[in-house]
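Structures are listed in the sections that come next.
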Structure I
Amino acid sequence: MTFHDMSLVERLLIARRGTSYFAQRLSELTDSELDGETLLAGWTRRHLVAHVGYNAAALCRLMDWASSGVETPMYESPEQRGREIDEGATLSAAAIRNLFDHTVARLDEKWRTASEAAWAAEVRTAQGRTVPASETIWMRTREVWIHAVDLGNGGRFADFPEVVDEGLLNDIVGMWRKKGEGSGLVLAADGREPIAVTDGATTTTVRGRLEAVTRWAAGRGAVVVDIVGEQHTPPRWL
């Protein structure tokens, strides 16, 4: 069963578990440690927490769109989104933590009060995809689980629900195929059919447990994977 095959209640539970997981990693950081680096080049933990907070606010806008029928984009533009994160990173540690808490609560309220019609209503993502508003659950799930690892203080793909690792790997491979990336690359997670990203000869095989292969594919490092071939870093997927 994939994430999208699960009931709405089950999907919301996994998203909320991911939020709690991120919140726990964040709570373990001192205010001064928010100045530290993340797994994302050029971003401090301040940038990352601001991004996760503003992402929740952006998803609130999509839920408002779904409920009202009035188009409310996630962001005005990519430039506006970048400025927002940079400005958010300059807030005090207390304000950044409050931003996260406040926007999480707002999004959860939007989800709790959404009607059946709102969940089915079509909205547009920042990447230009037209999706039902229920897709915001997966969008947020992806965000909080991965970025809990990016904080760099103990988050692990091995802690994710299996269905999240599977969903992430499918998303990543789908994006590579859409962009024409990953030629010759095969991902072989233990106990699963190997995934050939493209047709043709295999040039690199990445083997390991599902969470390790997913972490590598997501660009978060080669941790307990066996790489046979010439490609030791994955293509970009976002």
Structure II
Amino acid sequence: MSVKPTTAMVLAAGLGVRMRPLTDRMPKPLVSVAGQPLLDHVLDKLAAAGVHKAVVNVHYLGDQIIDHVASRKQPQVVISDERGTLLGTGGGVVKALPQLGDAPFFHLNADTMWIDGVRPNLTRLAETFDPARMDILLLLAPTAASIGYAGSGDYAMTSDGALRKRKENQVVPFVYAGVAVMSPAIFAGAPQGEFSLTKLFDAANERERLFGLRLDGTWMHVGTPEAVGAAEEAFLASVA
């Protein structure tokens, strides 16, 4: 039985080091692509998917993000303030759990960007997530068809969506697109303070409860200033 998440965690606390000089005076989630900040691309997709509440964590130049989202109505944005202490991708979620509720929620990096195919990928993720079999369902982009990505991938995927993590010196066909559905139960017993979500991905993988869904459309890895232009070109071509 699938569940339809109505809350989301949006990670917006990163330092954006590789995006300098664009991030010297601006947090990466507010860098504009195709006339709109990366964060707004994400929040608009969440609103379209029926998400009522998005928890956005902030750290680097966080006041700019707080000001930016202040007037947004859909989804309602709740700030998780990490300006005092950076908690990492895992610790940031642990801090926000009381706002996210007991049901599975969407989890997105604020700087992820993709063009949907025939059906919205957030809808497909929600329909595919099966809490009986899965703790985490990752949206995975084919490395060969992604824009701005030149790495070796993150996972191989079996026909039923189960994931196999890339081994050292191995090349695998899928990269994590920065979008997931996850059960809050996986954070029971999670460490306090700063830690990476990768730990929980690996633990779910060992329990055989980490699954993937192939992204329908095009994923854009907007990691550097040079990547912004390529992402804009692809995005504008898709809406022309």
Structure III
Amino acid sequence: MYYIKKVACVTGADHGLGMCLARWLLENHYTVFAGQYLQDSPSLAAMKTRYRDRLYLIPLDIGDRESVKQAARTIAGSTGHVDIVINNAGIIHKADDATMLVDMDDEAMARIYNVNTLGALRVSNELMGLLLQGKQKLIINISSEAGSIGRNKRINMYGYCMSKAALNMQSSLMHNHLKVMGGQVMVFHPGWIQTYMHGEKAVEAPITPEESAGKIMSLVLDHKKYMGEEPAYLDLDGNHWPW
């Protein structure tokens, strides 16, 4: 039967949340195309040894158009459909911590936007043909509370916050495209995670990547419950966030 193989693509799978999302999918019998930014990822290599027949490591820099196009060609060479695309890869830049606009580093902000907003759009766009051949037709965008204008309390990180707000708008546009074909987009605030976005592990963060991934995917399993005119924008407890 055509859909007996469930297929997912996860970006930023080298470590942290992306790796845990990929592991969850593998444990739940998905074939996974894992976007690998780092040339050497021991954890991904170890996971590949365990799931040799269902894990494909795909070199991928979502900030580079040609890298995304090549990754999409590689994926298309191995599967005729993709059920779930998880846009997890993202960056933070230390120059973005400035609280005063006089300290603004617009080049750093542009790099953040290029990855966090345009990178996810590149991936979804290049994989759309495969996604429309899948059963679920589901895009998962890992956003942040930082993307919510309605609940914003921040006074800094202009580039990161604006990139996530723009990712949310992109999610709405993509959802409008997919919902008429039985698909949908879901947007998640994954919590403050013990991950490496600042270059060092945020050990003070209260949530492990494993916990965040498990809660996200438990909500994704029930994705039809959240199907509506707008994409669902949820935290780990399934609470809706304002745009």
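All of the numbers you see were taken from the coordinates with simple rules; none came from a lab. Everything numeric here is computed off the predicted structure, so don't read it as measured data. Cβ atoms are built from the backbone, for glycine too; each structure is taken alone.
Before moving on, here are some points about what is shown:
- Here the criterion is mean count of other Cβ atoms within 10 Å over residues 6-13, and among I, II, III the highest value is seen for III.
- If helix-only ellipticity at 222 nm (-39500 (n - 2.57) for each DSSP H run of 4 or more, over all residues; to 500) is computed and equals -8000, the structure in I, II, III: II
- A value of 0.20 for FRET efficiency 1/(1 + (r/R0)^6) of positions 14 and 158 (r between Cβ atoms, R0 = 25 Å, to 0.05), calculated from one of I, II, III, originates in structure II.
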